[in-house]
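Right after this note come the structures.
FYI, it's all coordinate maths here, none of it is from the lab. Keep in mind that this is a model prediction, so the values were computed, not measured. Cβ atoms are built from the backbone, for glycine too; each structure is taken alone.
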Structure I
Amino acid sequence: MKVLLAVDGGQSSTFGMLTTETGAVLSTASGPAVKDFRQPGGVERCQRAIGQLFRELLNRSQTLELYEQGRLQITAAGFGMSGGSKVMAQAIAAVIDTPNLVVIRDHDTSFAAAVGEQPGIVVIAGTGSSALGRNSRGEMAIGGWGYLMGDEGSAYCIGRRALSIATSGVEGRGPATLLTETIPAVLGVDSLERVHGLLYSNPDWLGMIASLAVAVSQAAERDDQQARKLLNQAGEELAWHAIVLIRKLFAQEEDVPVVSYVGGVFRSPIVVESFTETILSTYPEAEVRPPLYRAVTAAWKFAYQEVFGLCDPALLNRIEEQLDAGNLGKW
């Protein structure tokens, strides 16, 4: 049996799966994010995270013993990683024993998952936000400036604004909002004062703030108008990531490109609706649609092609059907 490993690594978590070469999913698992790779200790953190995820996948597929006995080899492994680089590939190669290792940027797997082989644009909105586009001439462009200079529409941006709205509501500087309840609840405390203490004492404050996008969605589901406005604003800002790249890459093209989206922020129907409406208000002929596949499925495709050549779309559809059956979420 030939076994393939695929991993999608973002700023919040990693997600991986083991499969056969015929697309039968053996196991799936989530693990810690690979963050701050270029900072001191980054290589070791990356290796621990990937090693932990890989061992969990082997455990869940009941192949750990076979692997440790040398009776099972990973034929190929595909990684779409935030910060993917040759140096990261070397770090991962020390943990994952495979003759065929592919490590690329998560931008590239997200684009392949969302748009496929055709020209188009994908907007990525998880902890951070960015966009990637490619036109019919093969020209590519990337948008996004990171959490210090950009990240508009990201989970971090939503969470940061939600904190300001909540504190304004508590002090009477702004309207009352359910965010004063949902934000502490998401972080497992009972007040904004305790939230303050958590954020200022936790080295992963950025990730904690990004997690508050869930609190905004919860408040919006209860028809909190402040939360709904915040998610609408996020959708508009994410749409402008796409609009900027359409202007840059497709000004000389006859057709308006496909625009797709990936990332946890797009789990919100409010964000998707606002995102779609904003793009169509500027480019009515654009096709705005969900991604074709998950990013981890695209990572699998790159691994498969390294060994077996062109990948039949039916294999990717088979994987997606199994992931759907496991209720693992599209984004």
Structure II
Amino acid sequence: MPKRSSLAHWRNAWATPLVGLAGGYLASLIGWPLPWIIGALLAVIVARCSGWLIREVPGGRQTGQWLVASAIGLHFSRDVMGELLNHFPLILAGAFLTLLLSLIGILLLRRAGIDRATAFFASMPGGASEMVNLAQRHQAETAKVAAAHSLRLLLVVLLIPPLFTWSLPPMAPPPAAVLSWPWLAALLPGGALLAWLWGRLKQPNPWMLGPLTVCALASVGFDLHLGLPQGLGQAGQWLIGCALGCHFDRAFFRSAPSFLARILLFSLLAMLAAALLGQGLGWLASEKPNALMLGMMPGGITELCLTAEALQLSVALVTALQVLRLFLVMFLAEPLFRLWQRA
């Protein structure tokens, strides 16, 4: 039976990369921001909503995260790390403020009669799988929690890159990154190994944080200033886009329309509030607000860091804000919910 189910899964998964490749290529032709992730995502969603239920390629999202996280980690340097340490109070304030944005979602969902646990964990700006696990532990409606995080991520991926790209002046592409095959031959497998170990230890987002940690530490420690070969980053985006698209079909958009409408409203309000908070923090700290605004968006680390990279903003600052918020959510979500229950 396991062999039959595995074969059936592959029969429904073989076309997913091809559909995503077609979508990414079309998006690149029309000049869409982050074409290989957004084009692949939309193409797979269209295919699934048309009735062709193609499936996620096993390991596709993890492979894409591994490649993209390695590229992001290589953006770190000694100078960048020094700036991050100098701005740590600003980064901490930004992470806490975006955590407070979850109150908008909790209020909207509670007014609709959603139970406490579902409203709370559906509104947290943390990793979807971790929030679903916590929701299950507290007898929440896990399907609604998963749907809320999926829809919010979809909106961030579709809206934020175009809005930031089209609102900023056009920039010349950055110079080609320096390549060092001996270093990459050590760092890429090292990142994969740490991701596997973190996954075994049930740590959050291992295939993003593991390679990012290995590459960032090596880049800062040895002041490498390296990059990945042309095409590897795009391949990672394509795989992530294909995997994200497989979370959506007609049944998803038809399920609990009132609940999804409130999540849509919450996500839009949270993005607007994050932009205003980023502007305010930038003004208080006399810093350019664009990277702060991007780092405070309630979305996925991978997608927002890719946007920062494409716009030549501070990838390290966006990464630091997103990673710190992820750990704040992971450590504080359950104690805060228990405190709310006792109150």
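For the read-out relative contact order in percent (Cα under 8 Å, 6 or more apart), a value of 30 was computed from one structure; give its label from I, II.
Attributed to the structure labelled II.
Kindly point out which one of I, II the value -24500 was derived from, the read-out being helix-only ellipticity at 222 nm (-39500 (n - 2.57) for each DSSP H run of 4 or more, over all residues; to 500).
Working: I: -15000; II: -24500.
This figure was derived from II.
If distance in nm of label points 7 Å out along Cα→Cβ at positions 13 and 309 computes to 2.4, which of I, II did it come from?
On the way: I: 3.8; II: 2.4.
Only structure II yields this read-out.
When Rg and Dmax of the Cα atoms in Å is calculated, the result is 20.6, 66; to which of the structures I, II does this value belong? If you can, show how the numbers build up before the last one.
Working: I: 20.6, 66; II: 19.7, 62.
Computing Rg and Dmax of the Cα atoms in Å on every structure in I, II gives 20.6, 66 only for I.
Work out distance in nm of label points 7 Å out along Cα→Cβ at positions 125 and 261 for each of structures I, II, then name the structure with the largest result.
On the way: I: 0.4; II: 2.6.
Evaluating distance in nm of label points 7 Å out along Cα→Cβ at positions 125 and 261 on every structure, the highest lands on II.
Work out which structure the value 1.9 belongs to, where distance in nm of label points 7 Å out along Cα→Cβ at positions 213 and 269 was derived from one of I, II.
Derived from I, not from the others.
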